[in-house]
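A.B. asks: Next come the structures, one after another.
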Structure 1
Amino acid sequence: MQRLRLAFCLFAYRPYGGLQRDFYRIAQVCAGRGHSIDVYTKEWQGAMPENFNVHVLPARGLRNHVRNRNFVRLVAGEIKAQKYDVVIGFNRMPGLDIYYAADPCYAARIKELHGPLYRLTARFRHSAVMERAVFSPDSDAHILLISEKELPRFTAHYNTPRERFRVLPPGIARDRQAPPDALRIRESFRKEFNLNEHDRLVLMVGSGFRTKGLDRAIRALAALPDELRVRTRLMVVGDDKERPFRKLAGRLGAEGRVLFMQGQPDVTRFMLGADLLIHPAYSENTGTVLLEAIIAGLPVLATDVCGYAFHIERAQAGRVLASPFDQEKLNQELAYMLDAPERRVWSENGVRYGQQEDLYSMPEVVADYIEDYARASSGDQTQS
C-alpha cells in the first residue's frame, strides 16, 4: 500500500475519554503502517505524539456549539488546502470521507427527550446540521458504526443507504485484561483507600455524568440497607461538573460515601480494586467501559440501553436492567450483587470471556477500511 496522507478530525482530545482513546489507537495503527497523520482539534490534553502532527485550531466562542461551528469552518479550510487522501472524523461535520460513529443518532435522541421548542435553540440547529451533513443521502461519507443498534435509527431519520455503513468489532485495549498479579494490585489498591474485605467499592467510569446515570447510581447507593450502606462507597472516575451530584448525595445522606476521582490513566487498577461496576445509563451507544470491566474480572450492573450490554449476559458476568428503567429495581439489584454468592463466578466468567472472544481488533479493522477506501478512490485495485 502506498503511503497515504490522512487527516483525523475531532473536537477535543482528552486521554481518558473512550472516543478519544479509540481515535488515538486507530491513528497509531495507521502511523505504524507508514502513513502520514495530521490531527485537527480545538483542544489537546496530554503529551503530543511524536509520530503524527497535531494542529490545535483557535476555534473561539462563548458557547461550546459556537466553538465547534468555528472549528468546522477552520478545519474545512485546512483540508481544502492540503488535499488529503482520506479525511476521517470522530465528530459529525461536513467534508468527511469516513465518520467513526461513536455517538447515537442525535435526531432520534432529541425527539425522544425534548419537546418541539428545543428544536428552536441554536445548539440544536447546529448539531442537526452537522449530523445531516454526514448521514444525508446526498453525502458521500462512509460510516463506521461501533453499535449496530443505531443503524435502524439513522436509516429511519435520514434514509442513508445501507451500503455506506460498516459495523465494527469492539476494540478494547488488551492492557485492560486482568494481569497475572491482579490479586496483588487489588490488595494494594484497597489498602491505599482503607478498604477491608467486608467493605464494598462500587465503581462508575466515564465523563458525561448525567447521560451515564450518576444520579441513578447515587440514589441506589443511598437506598442500600443500613448495614450494607455504611460499608459501601461509590467511586466516580471521570471529568464533568460534580456540584449537582454532590448536592444530590448530600440531600440523600450519602455525601461522605461518594468519591470523585476525576479522569485516571490507570483505570484497570481501579477495576481490580473495586467490587462492582455500575453503569445505569440513560443513553449509551456502546459502553466500552462495560467490556473493560468484564475482561478485568469486575462484575457489571448496567441498563439495557447500552449497546454492549449484551456482552454482560453473554459472558454471564453480571446483571442487565431491562427497559423501561425502574429505580427501585436498580436499588434491589445493587443491594443483591454487592454480597451475592455469584460474585466470584461473575468475575471468573468475565476473565474467561476476555480470553476467548475477539474484543480487540477494531483499530486494525478501521485502518484496513481506510486503506481500502483510499485504494478504491484512486482506482488502485492492487492489494496491500
Structure 2
Amino acid sequence: MRPTSPSSLSISSGAAGALIPPRAAPDNSRGLRHWVRTELLGSPINVVVTALITALLVWQLPGLLSWSILHAVAQPDADACQSARGLGACWGVVSEKYRLILFGRYPYAEQWRPLVATLGLLVLLVASCMRQCWHRGLVVAWVLGLCGFFGLMGGRLLGFSLGLTPVSTDQWGGFPLTLMLSTLSIACAFPLAVLVALGRRSDWPMVRALCITYIELVRGVPLISVLFMASFMFPLLMPPGTTPDVLLRVLAGITLFSAAYLAEIIRGGLQAIPRGQLEAAASLGLGYWATQRLVVLPQALAHVVPGIMNNFIAIFKDTSLVTIVSLYELSGAMGLAVNGDPNWRPFKLEAYLFITLIYFVCCFAMSRYSLWVERQVTHR
C-alpha cells in the first residue's frame, strides 16, 4: 500500500477546512417590527383595536401632558395652585405634605426612625427574593431586622428602653405601617394556610370539619367586619385588665382572613397531584409529613404560584382598610394630611395619584417576581 505524503494530508485538510459550514437562516421572529406586525397588526380585529386605541391616545395625551407637566405647579404654594386650578396639576400638595403622607402621625422630629426601619425592611424583602441569600443566615437576619424595626418604631423592645423617645403604636402610620402589616400578615398567613389546606383534605372527620368551618366562616364576612371585631369586640372576650395592642389585633385579623383564601388556593394545587404519587411515596416507606414535605407540597405550590402571588398583592392593598380602627396607613395618612388642611383640600386628586404610584410600584414588583418564580419552576 502506497503511503500518503504529509503534503497531500495538508492539502486535503486545507481543502476540507475551506468548506463553509451550513448556517441557519436569519431569524426575523424577534424585534420591535416583528412584534408590531404580529401582535398589533396580525389580524383585521387587531388592526381596528390598535387604530382605536391610538386615536384615543392622540386625543387625550396632549391634554394629559398639559395638565400633569406643562401647566403643573410643583412648588408648595397654595395660592399658585389655586391660580392654576383647572389648568394644571398641583404637585405642590405632595411637596408640602409628603412627610405626613409617608409617616402619618409619627412625631415629626422622630421621623428618621420609621425611615431607617422601612429601608431595613425593604432590604430584607429584596434579599429574600434573591436565591443566593436563601440560607439559614437569612432567618437570623429577619429576626434581627424585625427586632430593629419594632425597636426603632416604638423606642422600646420587649419592655426594655432603647434610649429613644417612646412612640405608641396608635401613632404609627404611613408607608412603614402598610409595609409591616402586609409583610407580617403574609409571613403568618402562608404556613397557616398550608396547614388548613392539608386539614381540609385530612382523613380525620373532626379536623376536616374544623378547617371547613373556619374557611367558610371567614369567607362569609368582609375584611372590614373582621377588623372591626378584632379591634372592638375581641377585647370584651379577654380577662379583665388584659387588652392586647390594637396593632397586634389588627395583624391577627388580617392574617386569619387572608389564610382562609390562601388555603383554598393551595388546596387547588393539592388536588392537581395524582394519587399515584402518594401511593409511590407510601411504598418507599415515607410517612405522611415526609410525603407532604418532599413530594406533594413542592409540586402543589408550583402549580398555584400565580394565585398565591395574587393573594399576596391583595393583602398588601387590603391594609388600607385598617383606617376603620384608627390606624392611618398610607391611604389613611394621605386623607389625614389633605383633609386636615383647608388650603390643600381641593387638591386631593394629586395626593391620591402620589400614593397610587407607590401602590403600583410595589404591586408591579411583586408581579414581576411572580413571573420569575414561575420561570424557575417551569425550567426546573
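A.B. asks: Matching task: -0.63, -0.89, -1.39 is the computed value of log10 I(q)/I(0) by the Debye sum over Cα atoms at q = 0.08, 0.10, 0.15 Å⁻¹. Pick the structure from 1, 2.
C.D. replies: Computed on structure 2.
A.B. asks: With relative contact order in percent (Cα under 8 Å, 6 or more apart) derived from the coordinates and found to be 15, which of 1, 2 does the value describe?
C.D. replies: Answer by label: 1.
A.B. asks: Looking at FRET efficiency 1/(1 + (r/R0)^6) of positions 257 and 289 (r between Cβ atoms, R0 = 30 Å, to 0.05), point out which structure of 1, 2 has the largest value.
C.D. replies: Greatest value across 1, 2: structure 1.
A.B. asks: One of 1, 2 was used to calculate volume of the Cα convex hull per residue in Å³, for residues 177-344 alone, giving 107; which?
C.D. replies: Numbers: 1: 107; 2: 135.
Label of the source structure: 1.
A.B. asks: Further question: Of the structures labelled 1, 2, one was used to calculate distance in nm of label points 7 Å out along Cα→Cβ at positions 273 and 313, giving 2.7. Name it. Please report the intermediate quantities before stating the final value.
C.D. replies: On the way: 1: 3.4; 2: 2.7.
It traces back to 2.
A.B. asks: Now a separate question. Which of the displayed structures (1, 2) returns the greatest value of distance in nm of label points 7 Å out along Cα→Cβ at positions 89 and 137 on calculation?
C.D. replies: Once distance in nm of label points 7 Å out along Cα→Cβ at positions 89 and 137 is worked out for each structure, 2 has the highest.
A.B. asks: Which structure, out of 1, 2, was helix-only ellipticity at 222 nm (-39500 (n - 2.57) for each DSSP H run of 4 or more, over all residues; to 500) derived from, given a value of -20500?
C.D. replies: The structure behind it is 2.
Since every read-out is calculated from the coordinates, none of them should be taken as a lab result. Remember, predicted model here, so these are calculated numbers, not experimental data. Cβ atoms are built from the backbone, for glycine too; each structure is taken alone.
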